[in-house]
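Read the figures in this text as sums done on the coordinates, not as results from a lab. On a predicted model such as this, the values are computed, not experimentally measured, just so you know. Cβ atoms are built from the backbone, for glycine too; each structure is taken alone.
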Structure P
Amino acid sequence: MGDPERVQHPRLTAVAVALVLLAGLALRADHLADKLVWHDEIATRIFAAGYTTDDWKEAIYTGRVVPVAEVRAYQSPNPDRTTWQVIDGLARLDPQHPPLYYVLARLWVGLFGMGTGALRSLSVLASLLGLPAAWWLGRELASRRAGWIAALLWSVSPFFVLYAQEAREYALWGTEILVMCAALLRAMRVTEAGVRGASVAGGATDATAATTAGGATGAWALYALSVIVSLYTSFSTVSVMLAHTLFVIARERARPNRVSLSAAASLAVAVLAFVPWGLNLARSFEAFQASMRWSKEIVIPTFDLLRIFTLNTSRTVVDLWPDLDSTTAWVVDGGACAVMNVMLFLAARRVPRASVWMLLTLVVAPLLMLLLPDLLWGGIRSVSGRYLTVTWVGLLMASAVGLDSLTRSARAWAVGLFVAAGLVSGVSNARQEVVWTKGVSMGLPEIARLINTSTAPLVVANIEVHHPGNMLALANLLRDDATLQLLPVAVENTYALPESHGDIYLISPNPQFRARIEARAPVQTRLLYHDLFLELWKVEAREAR
């Protein structure tokens, strides 16, 4: 592989690497279309189909009884809508989501159709592009061998495999983070090589100097472009920019030299390029704050916060339990977190200081923005693992660099252990209809099974909390003779059950709404299912007393 340390059995090593990379592809493709299409993915399907949020809410949240096919129709392509209208819809109604991924999704379904597997395959491709990106970053951080180890870890990482199967922007964003970091390190390396070359050459010709300057300019332009692309994929790129700013300050000791000034100029260019969408977000900032209010207002005990953080951290390398609810889970997942920290420590001792600062800032910057406020003031900003993707990238790369620093024998065993943990986790997750990434929709399959025991059921829901996206996701699971009655806020207080209908079910009704139904008709409601996010109640004739 070009390493100074002689490698025994190079063909066997190459075959093993190829098999692991192919296994990563297989894990991403396995049961791709079978897993639940959940609340957030519904938003992707809506925009990819050419509709806006208002289109379907105004059409079906009217209080009238509609067949399930009418609700599903908004997940089918609308040939009358252009890609520009998709962007306009995002800008007006969902500005917290930059448009790049959704535009790509719109173009993708135009080529491959709206099937679940087809739509999710865009994320599979984006995640697979992370393999060469991880190799590139590993090489920039330490060595070619570290690059190969990073590609192997990325290939089987349970966290990144699962998000490769989501019709959302996170797989694309993860790959972009790798490219941003590698591009920054390369730009620094090219710039410093040019400065050293100019000093040694002394009397270098103008042509040579121009070539050197052009190489550095191109490298910084690539870095700026990678930041722009990432910003137009996710606002959370701000945490990467913070990490890179801290990295450059620490590496250059806050000195205004060619590297630090070039980095600042590149970030400034990226910010300027993002101004159009940033102004759009500013105009809708109140709506954005309202959509994220839950992350500040919901408070959980500090122990639970740290327990979830530990679980999410371990999912970078092992993911066998939905929660830390057993001694085995604590030992395995806690051990995985400890091992990654040991790898970071080994990396800090064996690689250049610049690489150490890059890894540390990647890990720490998102924690300063999300976990620290949760610990100090309350909230659950850090509970959703996808928001800390930058931290997981940092830990994964730290593990690769740390493994690279081991002796040949120890490295072979340690890499094998990491790969085995990822493969076992991936196989376990591949067979599950619902995995932890489905968040607020995890209960939908069970709710659908309960409703589908009835002939021609009616499902009633109001428009609170996560109801809209979950109702469209539920519509995909209901029998074809089901009907839905989706209520706007204006009719909730006066709502009365239809006089003649089959079995009636209520999705997550608030207590006041349910009490009014029981007061207006000789019925009672019985709880059939509940979790943290969803409830299912069945309306039944009131028992005689």
Structure Q
Amino acid sequence: MRLHALALLLSVAACARADVSYQRILQASAEPANWLTYSGTYAGHRYSPLSQINRANVAQLKPAWIYQMPVEGRVETSPLVVDGVIYLTEKPYIVTALDGRTGRPLWSYRRPEVREVPSCCGQVNRGLAILGDTLFFGTLDAHLVALDARTGNVRWDIVVADWHTGHSITAAPLIVKDKVIVGISGGDYGIRGFLDAYDPKTGRRVWRLWTVPEPGQPGSETWGAGAGEGPQSGGAPTWVTGSYDPDLNLLYWGTGNPGGDYGGDERPGDNLYSDSLLAIDPDTGTLRWHFQFTPHDLHDWDSNQVPVLIDAEIAGRPRKLVVQANRNAFYYVLDRVTGEFITGQAFTKQTWARGLDAHGRPVLLGNPDPTPEGKLIYPGLFGGTSWYSPSYSPKARLFYVMASGDYGQVFYKLPQELKPGVKFERGGARDVVGAEPFGAVRALDPTSGAQRWEYRLNAVSVCGLVSTGGDLVFGGTREGAVFALDADTGRLLWHFQAGGQVSCNPISFAIDGKQYVSVAAGNSILVFGL
């Protein structure tokens, strides 16, 4: 009893002194006991050097504690861990601080819920950012909120966009220097996408980068002269957290589908900057370069997957790379200084392109466009992968992605007029009767995309991955299993039936010298230890 009380006092004390400087986030890899930003570090690796839990002892892993959330529905949160305290979002309007040793709540902030908010894919929230002793999170009704990390009290609450028009925030913000960077959701409602930067002390907006250009601006010619509803309905949302290279001072952020997902007659052209990777000056919001993965997207293949920054040799010389396993089923390797396409290949079944040309542009296989009657295309609507995070292990030198296999759908288009706050998709996708798609963790060579191993799952999973210094890769399944694989071979080493769908990104951290792995399953946060 005394030990429990002491542990609680230690966690309360850590919560009271929470202080995460920008310098600490820069050097996050030097303190692997913590998880200070969405992907663990700015590079987007979702890798923990911790090795206490390893391939030799992972079979002994068991639950240390479980925290039950009071709200129902899919949980996609990726917690932060700071000096023994876990900070997490519970659905779109709740933030909670937990004692990392016991799971006991230290405080909980509950914002009034707005139930009428349009949302395409559930009322989800993927996490927080922290700077100093302030937490930042976005809400489904498109607010950005700053909380005192010691108490949960509100420091400021500002409106980012009007939720009535379909705007929402589901992504975890990203701290870069003295700015809070946050993206916007709502591409399926015909919004105009953007990326924002805010002053962390006041909530004042510092800059906004529109992802659909105004007429006359560079890129506007890719929407057709005077066609369609104009930039206000262009889509290209920024609904998953990006990555950052402090040496180059470049922020990397993916964008989503163009508005009117499946019908493109009113938007002829490539539709920049939808389905693209943007390299941005974080000080000014200026676009430095872009690379478009799927020009004139008609299959809702958002390119919001986390950009992963690695340094490796290409053709015998060192290169600074940014790599992405894209929803369109291709794996891409780009030069992160210039955006130059280096190589790419399919990492799962696809039937829409013969391949990629020398510039990385897809070479179409026939005409894959949706028709009123419907056309079977691989991959389906949810792609070769989606928003859930990949992982890169610098120890194993492998890139891990949760992929879909044999997953196709029949894409069709329908006429539709734009109405604010109403889904603006101009069609849809339906399953193939009798088809049996599966999921798979695939390990890829990071510089070529060549597959090194595969671990198959019974169904397509929407869980991200984390790799560790213990030569392990952790993930989960729709059926509620949490598992650990050998990072070098993909062999299953441990599994636990959690009793609820796993649809989040796992993390690993340490408290008092003991390593833990955390994952959400159903409405619960489960923390495992030896």
Structure R
Amino acid sequence: MVSVLGSGFEVIDCDGVRVAVRPGFIGDRIARPLRAGRYERGERQGLERLLRPGDRVLDLGSGLGVVAAVCGRACPEGAVLSVEANPDLLPMIRETLRLNGVTNAELRHGAVVGPGAAPAAIPFYLRADFWASSMEPGSRPYEREVSVPALPLADLMAEFRPTVLSCDIEGGEDGLFYGLDLSGLRLAVIEMHPKAIGEDGVAGVRRALAAAGLAPLPQARPSTVVTFGRQAAAKPASPAPAWPPADPRILVATCMKDEGPFILEWVAWTKAIGVTDIVVFSNDCSDGSDRLLDRLDAMGEITHLPNPAASEGGSYLQPVALRYVQQMPVFRRVDFFLSCDVDEFLNIRVGTGRLQDLFAAVPPFDVLSACELVHGSNGRVAFEPGLVTELFPDHDTPRPGKWKARAGVKSIVRLGDRIAAVRNHRPDLAVPAAEAVWLDGSGRPMTDLARDRDQNGTDRRGRYDLVSLDHFPLRSVESFLVKMARGDVVVAGKRVSRRYWRVRDRNDHRSSDLAPGRSRARPVLDRLMADAELADCHAACIAAHRAMIDRLRGAPDYAERLDWILSLKAADGPG
């Protein structure tokens, strides 16, 4: 999202952070990664994974204020002290903090200096590229010299007492940490600048931090952004938590857009398997889904919120919503988390079919990833109300060959200090992959997802014994055409493709038994439908879905899309 405020600032959405810049101030070298959400990604991701709500963050080299805003939001019970030497950046940083609702951050103007006597002010050299401005004049031409207050780091440390340090000061890190008392730091995220200080300077920074007891943490890939952490003192062994957990709280979060006819079945199923808390983010609904969700919220069945990304015009709807839910009080109160869409049904095949039965059937884990089993259209062209788990029982093969074995996953995450962050398909770990207990849907250890944080799927062969993720992405042909017209619930503006249908319309097997799950969900559904207002909302959503289908029949490309899908069905047969 890009907008211009009355104050003259251009506002750019950078991966969920609203950044204020003066129009024309930043060049393409910064504007492109800022708009794409890549700006200062290394620092942001390192901090987002490891920050705790009460941390006190000292941010050296605030730049555009993105890191300060991220830290302020991630540490609601803590504080941020942000330091920036470039006077041209100060108004933009203040506006960025305001736009992101950060009230626990202080901005201070000055240049940080290391040990030794420091003058009251020192020269600072401003360059056309603001990020290249620094305290040294010789590395490249500069436009002007300004005098800025000198801020001894030792004084800042003693005054602010940070637990976390973020440092990106264009080479000013060289010699900055020698002889300082860094014992209060738990983490330090340092952007190294070898072009400015040389490899010897980088090695010196590492030695100074090592002398203070801060060691580099493992990195997934080489980067100039290095996170240093303090080794925790050994603690006496404590009794292991009881397993399986008694009465666990389990949170499911999801995004929805125009899913009205299908919401109540999914809510009933999700509650019936033992989920205690549901948070739904809606994305600009037009079929009455938002009113139905509001009613469920008023009844105390779910929490319904507008997607913060949609309300601000952002593109990455689901990632922003999942980052938001991790700041909600309910997230801190629950034991387990699962991101699950309204067309996905966790089908537990052990015990009475509840999550507690699944936990009892497996050892204690950090993550358990269930592989999807995709249900096709089952030959249904017309939309009709009913339970999708009953109308579309046929699915693709649960025993694929090698070349069609990969499937997406959704992961049950046991929350705690071993998990850095949750995402749609899987979490990010706060411990090395070798230390994580990551299980598959058969309760067996799996390593591929733990080792590669970019993987959202796996080889599904042999991984359905205890639980599957029964996925209904198509439903009927008419409902699928509504889905194509609606657009993507994950990324705004993205359209569902024809290939999406071709790959997923598989109806060759019926081995995944959904009848026990429907039996458990039916009393919950009946209880929900007994509320007259909710029942009216549900009926209105069905009517709106039918009306959309009628409108699409008059659209120029509807007949062409319908003919294409029907021709595929005729060529492929029922599967």
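Structure above, values below:
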{"quantity": "Per relative contact order in percent (Cα under 8 Å, 6 or more apart), the highest-valued of structures P, Q, R", "calculated": "P"}
{"quantity": "Structure (P, Q, R) behind the derived value 3.3 of distance in nm of label points 7 Å out along Cα→Cβ at positions 48 and 520", "calculated": "R"}
{"quantity": "With distance in nm of label points 7 Å out along Cα→Cβ at positions 104 and 480 derived as 4.8, matching label from P, Q, R", "calculated": "R"}
{"quantity": "Among P, Q, R, structure where helix-only ellipticity at 222 nm (-39500 (n - 2.57) for each DSSP H run of 4 or more, over all residues; to 500) as derived comes to -20500", "calculated": "P"}
{"quantity": "Identity of the structure behind 45 (criterion: percent of Cα pairs over 34 Å apart, calculated), options P, Q, R", "calculated": "P"}
{"quantity": "Distance in nm of label points 7 Å out along Cα→Cβ at positions 216 and 288 from the coordinates reads 2.9; which among P, Q, R", "calculated": "Q"}
